[in-house]
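S.K.: Take a look at the structures below.
Each value in this text was obtained by applying a stated rule to the coordinates, not by laboratory testing. From a predicted model like this one, the values you see are computed outputs, not experimental measurements. Cβ atoms are built from the backbone, for glycine too; each structure is taken alone.
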Structure P
Amino acid sequence: MALLGTYPHTLDAKNRLTVPSRFRGLLGDQVVLAKAIEPCVGVWTPEAYDTFVEAALGQLNPLSPQARNLRRYFSANAFLTPIDGAGRVMVPAQLLEHAGVTKDVVVNGNDTCLEIWNRERWAQESERLTADVVDITAAFGLPS
């Protein structure tokens, strides 16, 4: 099932995020929190993260510098994290820094993962996406 929607949330004083309740059953007892390419934090099931990484690296020669660097990026910036009994995950400081997150966040679905965004950055990204979606779909020959 696709992870959909956009939800405003707040991190607590210990940098814990309460995972939106509608996603908890889909995610299970632990998730991978990972530095995304964009300035946000990805939240994946372990299986979905493995699939994502392998798809990203699948066509690359594993000995190439690009493949080694991407594998290093994906591995060094990902954390297997339990979801506690209250439905919270602790977000590591280096991921918060990457996303520019301090307290107020937006959790949005991105099909196979969730994303944690700084609220202001998400507002800007959402506006950009809305402005660009016609051109993006046209580039792939999709109806707008």
Structure Q
Amino acid sequence: MAKKRYFEDFAVGEVIKSRSHTVTEEEMRSYIKATDSAHPLHDDPEYCRAKGLKGIIIHGSMVLGLVDGFFAHDVCPEDVRTLHYGYDKVRWTGTVYPGDTIRSVFELTKMEERDQDFGVLTFDVHTYNQRNELVLYTIDKLHVERRKGN
């Protein structure tokens, strides 16, 4: 997690780069089992090749979940009350295959004071594979505690 930071410690224009993660077929199979979201795109290589793909692809919502992990680990402050406020936009712009390594870049684009206790941070999130190809774009929001006395 990021260090202790209150809402006021952030600044519009700030860029936070996440760690990276190599997505495995085993992780995807566990994800499919946990969510009961099987589809031939995720478990039938012949079906995928017939559709013009090079093999099975990682489930889009799993990629989004991995980005949520980046968000929690690399953006969310520690020891400050936070709440994932939600997404304003999610767009899958590329395909992620088993063995691909993804990473995200979080750019703070807006700060809104909500009340005396919380503010909302809005991030443009670009997620790339190891070839620097954009595979996911989101607008993500985080409710963050304000310093007392504001």
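S.K.: Taking P(r) over Cα pairs in 5 Å bins from 0, in percent from the coordinates of each of P, Q, which one would give 2, 9, 18, 19, 16, 12, 9, 7, 4, 2, 1, 0, 0?
M.R.: That value comes from structure Q.
S.K.: Assuming 5.6 is distance in nm of label points 7 Å out along Cα→Cβ at positions 49 and 81 as calculated from a single structure, say which of P, Q it is.
M.R.: Details: P: 0.9; Q: 5.6.
Clearly, the read-out refers to Q.
S.K.: Can you tell which of P, Q yields -5500 when helix-only ellipticity at 222 nm (-39500 (n - 2.57) for each DSSP H run of 4 or more, over all residues; to 500) is derived from it?
M.R.: It was calculated from structure Q.
S.K.: Which structure, out of P, Q, was distance in nm of label points 7 Å out along Cα→Cβ at positions 25 and 65 calculated from, if the result is 1.9? Walk me through the numbers before you get to the answer.
M.R.: Working: P: 5.0; Q: 1.9.
The read-out comes from structure Q.
S.K.: Consider the structures P, Q: one of them gives 15.1 for mean count of other Cβ atoms within 10 Å over residues 41-48 as calculated from the coordinates. Say which.
M.R.: Source structure for this number: Q.
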